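Novice: Structures given as structure tokens follow.
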Structure P
Amino acid sequence: MTPETAEILAFETLGWLAGEPEELQKFLNVSGLDAAALRDAAGSPEMSVAILDYLLAHEELLLRFCEAAEAKPRDLHLARHVLGGI
């Protein structure tokens, strides 16, 4: 997976999460961010990794995203590795 592909997938996860208001609020609560801080950080490598980490830590949410995006959980793991290393 290329860095560009990983970034696109991270943007897709953020966009999907934004369409799930309850789940987005849970992410904000866990991360300590507010909506303004999320908007400001969107697209940064740190935020991309944080969003991917959040989905990867919540299997049900991960599977819902994968179904909606026609992606595989492995894709998110690869994107996480490419963007932030392990």
Structure Q
Amino acid sequence: MRLIATKKVDEIGRIMLPRSLRAKYRIKTSTSIDICVDDSGQIVLRKVEPCCVICGKMDDLKKLDSRDCVCIHCRARIREID
């Protein structure tokens, strides 16, 4: 893992992501960020990218609800089962 910046947490628990990082990864005001903790206790911030909840592909998606999507290929497989 590579260090990008060191930031202080403010009074209400916020940190600021550097502008260069936001630009590189196209993180805007409305972008959702997952906050995860790995097995070693490291806190990991991960940009939420829409992907198929079945296979993980990121192309040809259709939303199921506000967060979950299914790709066209998995939708076709589901229809074959019915």
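Read the figures in this text as sums done on the coordinates, not as results from a lab. From a predicted model like this one, the values you see are computed outputs, not experimental measurements. Cβ atoms are built from the backbone, for glycine too; each structure is taken alone.
Novice: When volume of the Cα convex hull per residue in Å³ is calculated, the result is 156; to which of the structures P, Q does this value belong?
Specialist: It was calculated from structure Q.
Novice: Moving on to the next point. Can you rank P, Q by mean count of other Cβ atoms within 10 Å over residues 31-38 and just name the one with the largest value? Walk me through the numbers on the way to the answer.
Specialist: Numbers: P: 12.5; Q: 10.0.
Sorting by mean count of other Cβ atoms within 10 Å over residues 31-38 in descending order puts P first.
Novice: Computing relative contact order in percent (Cα under 8 Å, 6 or more apart) gives 14 for which of P, Q?
Specialist: Going label by label, the one that fits is Q.
Novice: Here's something else I'd like to know. By the measure distance in nm of label points 7 Å out along Cα→Cβ at positions 39 and 55, tell me the structure among P, Q with the highest figure. Mind dumping the intermediate values first?
Specialist: Numbers: P: 2.3; Q: 2.8.
Between P, Q, the highest calculated value is found for Q.
Novice: Where does the value -25000 come from, among P, Q, when helix-only ellipticity at 222 nm (-39500 (n - 2.57) for each DSSP H run of 4 or more, over all residues; to 500) is the thing being computed? Could the numbers behind the result be given before it?
Specialist: Working: P: -25000; Q: -5000.
It was calculated from structure P.
Novice: Match the computed value 1.1 of distance in nm of label points 7 Å out along Cα→Cβ at positions 15 and 71 to one of the structures P, Q, and report its label.
Specialist: P
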